[in-house]
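Below are structures written as structure tokens.
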Structure I
Amino acid sequence: MCDLYRDNKLIEPGRLSALGVPIDLTKVETPAYIQAGREDHIAPAKSVWKMQHHFKGPMKFVLAGSGHIAGVVNPPVLGKYQYWLNDDDKADSLEAFIAGAKETKGSWWPDWLSWLKTHSDKMVKADGGRMPGEGKLKAIEDAPGRYVKTR
């Protein structure tokens, strides 16, 4: 964990590897939709903004209202929060992005879905998730579980 979180070695080409293959994020050439939460304390927006310096390929940065959980999992039907977009691809900092950004009320999910459709309009049927404790895997114990209570 220190390699990733404390020392941030993932952004240094070749410092980490997976199955013996050195990782170099600068060789990732794929479209990226980069979403940050304005009040996120776990993945601060300034840190997420920097992802644009490590990938290649077309990128879209979106700043969502709220924090780590609410800014991500807030479904559109609730009509809560907001998000910001900036059409200026040349914004060189999060502050510049915010200064020129347009606020949109509600969830960023519809924007993400529109972005996805620009890359492929093929839809794949999603199988529904199972109910916890049903099927082959039985529940270990009632929520929230002892791991939450462990100090």
Structure II
Amino acid sequence: MSATQKQFVIDSNNASNDASAYGIEVSSDWWSSSSTPGYWNTGYWAAATAETSDPAVFWFESDAARCYTVEAWWTAGSNRATNITFMGWDEGDSEVGRATVDQTRNGSAWNKLGNWTFPAGRNQVLLSRWATAGRYAIADAVRLTPC
């Protein structure tokens, strides 16, 4: 099944996602939270920034190659990363897009990451934790809208 022919949101709460079409995966280094107001739906995942490749993985199945406007939602706070990177990856492990954002700003709103073209198959929007230590990465929701 594929939900990619129309706009859809991949939430941090898999109970709100269509498990056959899209969801989120995080390691045990991420924890769920709802302590900062302005989150999407029921809360978000948080992780300390570090020099590690341990991303939050927003994944989705696409039935055909398609351009998407990719947006992300996070709760802003003074302890958030100022240079955190979202990346689009396809099933063949090729990067299709990248955006670095400041999560101390523009919280509780959809923030455009770019227009990225994904092929058919299982694709991902990754939120990397790789940033200066001492801050937090927030993985709340990703919205994809066909271009």
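If relative contact order in percent (Cα under 8 Å, 6 or more apart) is computed to be 34, which of I, II is the source? Mind showing how you got there, number by number?
On the way: I: 14; II: 34.
Clearly, the read-out refers to II.
3.9 is what came out when distance in nm of label points 7 Å out along Cα→Cβ at positions 11 and 123 was calculated for one structure; which of I, II is it?
On the way: I: 3.9; II: 2.3.
Only structure I yields this read-out.
A value of 0 was computed for helix-only ellipticity at 222 nm (-39500 (n - 2.57) for each DSSP H run of 4 or more, over all residues; to 500); which of I, II is the source structure?
Computing helix-only ellipticity at 222 nm (-39500 (n - 2.57) for each DSSP H run of 4 or more, over all residues; to 500) on every structure in I, II gives 0 only for II.
Here distance in nm of label points 7 Å out along Cα→Cβ at positions 99 and 131 was calculated and came to 1.4; which of the structures I, II was it taken from?
II
For which of the structures I, II does the calculation of Rg/Rh (Cα atoms, Kirkwood Rh), for residues 51-138 alone return 1.08?
I
So semi-axes √(5λ) of the Cα gyration tensor in Å, computed for just one structure, reads 23, 16, 14; which one of I, II is that? Walk me through the numbers before you get to the answer.
Values: I: 29, 24, 19; II: 23, 16, 14.
Corresponding structure: II.
Each value in this text was obtained by applying a stated rule to the coordinates, not by laboratory testing. Keep in mind it's a predicted model, so treat the numbers as computed, not measured. Cβ atoms are built from the backbone, for glycine too; each structure is taken alone.
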